[in-house]
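Dropping the structures in below, format is structure tokens.
Throughout, read-outs are computed from the coordinates displayed, never taken from laboratory work. From a predicted model like this one, the values you see are computed outputs, not experimental measurements. Cβ atoms are built from the backbone, for glycine too; each structure is taken alone.
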Structure 1
Amino acid sequence: MSIFAEVHDDYLDQILARYDHSPFNLLQILREVQEHSGHINTEAVNYLSTRLHIPRVRIEGVATFYSFLHLQPHGEYRVLFSDNITDRMQGSQALMEKMCQQLWLQPGKVSEDGLVSINTTSCTGMCDQGPAMLVNGRAITRLTHQRVQEIGSLIRNRTLLSDWPADFFRVEDNIHRSGPLLDNTIAPGDVLRTALALGGKDIVEAVKNSGLRGRGGAGFPTGLKWEACCNAPGEARHVVCNADEGEPGTFKDRVILTRQADLVFEGMTLCALAVGAQHGYLYLRGEYRYLLEPLQAVLQRRRDNNLLGKNILCQPGFDFDIVIHLGAGAYICGEESALIESLEGKRGVPRNRPPFPVTHGYKQQPTAVDNVETFCSAALVMQMGAEKYRAIGTSKSSGTKLISVSGDCPRPGIYEYPFGVSVRQVLQDCGAVNTRAVQVSGPSGVCVAESEFDRKLGFEDLPTAGAFMVFDDSRDLFEVARNFVHFFAHESCGFCTPCRVGTSMLKSTMDKIAAGLGTKYDLREIERLDHVLQTSSHCGLGRTACNPVLHTLKHFRPAYENRLKLLEFKPAFDLDGALARARQMTGRDDAGAHLKTEGV
């Protein structure tokens, strides 16, 4: 064996040892391999296949599923500009063009010297301080022409990221309105001490009586979920925190994990006590890689203080610990069953349901999956008491909600409100003027026009995962919807034909209209396509993919019709025009050398 091979195997063995040589940790193993070597090379794939006893095709299948992993070199510096609509509104496209010109590079290509590649990524979760980018997975915010030029020079000089100006990587919380969650001063362990006095069943009853519903947008009652997990047959149980907030326009979890990490872990441990789980997992989106070490430090501090591990708070049998799994750029993993597949080291493809995760989740064992804000809210219920918590908000939406405000307003950031706040009130608080529309709950949510600004945020009216994107009267809502459509087409996992083909067709149709080749026929086809996607898509991504188009068509139809050149169908591809070169070569330009288009 060569010296190179021995060194190669040595670093791989160290990574494998950290993850117990388990195929369930394949995604984390591949992530660390790439962080070490820049990409996942063939030799590493072969070695992992042998040591993990899994086919190399499975390893390659996982590596190619996630957009942040790659089997080929992408340069010493991989630059990804956020392509979210709010970043575009702040000039990200011009900044990307500037950097490409500076480094003599085409988007999506690796420079000839292997130094750098530049491309786009869907959203970095920095919508309140964009334009933003990722450089080798590190988030850089508040981009300007000067900053982009400085970054280009640093790359050209091969300056290590650790030597770049610290201000480049500064991420602000931008909290403009706080409430019971963000203002809480609960000492670590206090919630657990209160809960231990109650016991598992009474914890579940308190959460049920509080009216707490999941904060991910669907709003399933949290107490019922915990109760179903607790009652499911089986010995081993798991608690999973979904911190993969990939919906464009959402960044509240980023702030909670920065400001209230202890409260998140306290809520997860509370859930473990209620359902009888011993294993917990926080699935952190890949764009938040910079939070990994700080969160691990919080976990270690909790272990040192007997708030995690064996016999928590000296309670015999109360054993629970949490590990962090990092995502790798797959929006679909925000769906709970796809997230569980990813946790198991697989491609993040949503499962058929039923069965549901509460009975057949991680490793096909009972699993309670909630998001960051939900676990925090459950801890607040235990501290405040169910009745006091239920008194906040509305009858069907108890408690508070964190809203991620971005777009055309002078004060983007995080706002915490009791449920029932109006869209108009949020707009006033963030200083928005001349607002034309608000996208509530991201691309998969609802586009609200000015006539609906008195609608309320809550499960009885406008349920939301937290995104609140503001568009003033200078914005073209067609282009907003088109950006969202491109997002869905890019993020479709490709598992089911309706979504894989349907989102691609929708993207092509919007591009056709943008190119001036659209007709009213295309608008009707979008409505037909929505019916197909709604009735036959495997998961929510496909079922909501047409929402941005249908909602903007409803409120802003002229934005579409002004682009239409014909009333009836016209193909996007001009076949007769494509034959022009052939006519020139043959010297023919008579009627017989042209395609007949009459009656089309």
Structure 2
Amino acid sequence: MIASMGSAGQFPKTGRKGVRQGAALGKTREIWPCKDGFVSFGLRGGPSRARNFEILTPLLQEQNLLTPAWANRDWRNFNAQALDDEELRAIEQPLADYFSRHTMAELYKLAVTSNLMLAPANSAAEILASAQLRARDMFITVDGMDSFPARFFLATDPEGKAVSQSQLQRAPELNQGPLPHWPMKKNDEHRISGTPTHSDFAWAGVKLLEFGSGAAGPIASRYFSEHGATVIKVESRSHPDFLRVMAADSPQGLEGSTLFDALNVGKKSITINLKHPGGKDIALQLIQWADAVLENFAPKAMKSYGLHYTELVREKPDLVMLSTCLNGQSGPHKDYPGFGGQGAALSGFNFLTGWTDREPIGPFGTITDSLAPRFAAASLAAGLLYRRRTGKGVHLDISQVETGVYSLSPWLLEHAINGSSDSRSGNRSKRAVPHGVFPCLGEDRWIAIACWNDADWLNLATILGIDARQYPALENRLAAEDAIEKIISEITRHRNTDDLAQQLQYAGIEAVPVADFEDLLLRDPQLKQRGHFVHLNRSETGESIYERNGFRLDAATSDYRHPSPLLGEHTQDILRHILGLNADQIYALKESGAIE
């Protein structure tokens, strides 16, 4: 459910059940054909995207592709969603022509040298040859093969020495006894309204300070807020989180973003001007207060604020800090900017997703935005436990692209060993027939069915009234996939999806309804039984429905105790009760511009 980015819980406010978009994202293309493959490029506006058009406009002009649709446009105020289809197609055409004249390698070289948010839809071969991944030692040699994905994070200690994954993840010895409690300092028991104090939460008492915006960092810290940690999100009024800005035209303004709301439940918000000396001082005091710091800015940002790990660790040697961005903190492409769309392309997910005879489309929700936070949360937990066990701090470096590559290890190894690997195959599998989705009774209702062995196929054929003897073994069924899928579709289109799924499940066959967001929220009995959705009232926007993270711990409570924060909602509370400032000091900070 994480990959849906909270869309099911947002359904009552957005009315969006979910829609298949192919190679588009919204009203415009996301995937574009080029000379030898495909590239990912989002034709979208906003402050973070404006430079894309400033880079592309002279390039189009050089190749005589510049049209009035491009030349006469204010790109800083560009909003694709506000334009009609005819105008959008006029904008897309010269761009499509430009991409078609260049290879993936040429376009990516342009991207990394100019910071254009464009990425190639990499195959296994391109991933294994990546200069960025090789520079960061992503691959190790095993049995003479130098293409084994080795890890999903890099870690260094305060002296800059590497800390291995095994060192961080090592469990305590059986005779070691219980681990000490979280390091507690004098006056560490400050209270903010809503701060969890229940000892039955797994991360109760843990204090996490979060910098950044978007999805990857906030989703990672949301794991901790659900399990009892106090998470303070550092924000800015002058440069608000771009997820907030996405909804600036809504009646609630910056508070109207359903996506920001979904990803930041249970947190506190303080607004600080990090470029102001007084603001930086407040941030440093909060870093001293925190057990861990998480940031998902581009690599240069924290350095520009004077808040990079190498600077902070001088004042706090036991600092646990996690930095997560697209390509990580090192390597020749570390400063290349991008979001999950670029991450999905660079790590192979776009190449693998779609139909054999069509362009790649990529999974919903720009997959690395929702995949990387799982690795980030696990890494941060390991870092906290490492300090708890050793008393030492650690810096954790997570690359979104590398978490995607690590997740696709079997695919990469198949290519490295055999010289070939799978590409797009729709819903089909080489190991199961049928393996796909089939129409059911009603509008856009479907069932997903997979038969992994001959017994499954015999059971399915018996229930659906198909002669199973025609296709007794997997090789027979692989040779007749089209015919089998047609036969099954003609039967299932007259059946109710829920009833058929229940019947097939009872027979031991993998079969589930293809659910939309409304189905998940209102009709899924499993999610309801597990209390997946949490209803909380948010002062500016009314009731919000939040999604939990999909796992439960024995003998430990997990829940959200308050909704996502309004911008700067807890600034006064944090300054007063965490840092112990009085009213005059807070007023002076406000007047100076240190807090916003």
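Identify the structure, out of 1, 2, from whose coordinates distance in nm of label points 7 Å out along Cα→Cβ at positions 329 and 473 was calculated to give 5.6. All intermediate terms of the calculation are to be shown ahead of the outcome.
Working: 1: 4.1; 2: 5.6.
Going label by label, the one that fits is 2.
Looking at relative contact order in percent (Cα under 8 Å, 6 or more apart), point out which structure of 1, 2 has the largest value. If you can, show how the numbers build up before the last one.
Numbers: 1: 13; 2: 19.
Comparing 1, 2, the top value of relative contact order in percent (Cα under 8 Å, 6 or more apart) belongs to 2.
Out of 1, 2, choose the structure whose coordinates give FRET efficiency 1/(1 + (r/R0)^6) of positions 161 and 489 (r between Cβ atoms, R0 = 30 Å, to 0.05) equal to 0.40 when calculated.
Only structure 1 yields this read-out.
Determine which structure produced the value 4.2 for distance in nm of label points 7 Å out along Cα→Cβ at positions 361 and 449, calculated from the coordinates; the candidates are 1, 2.
It traces back to 1.
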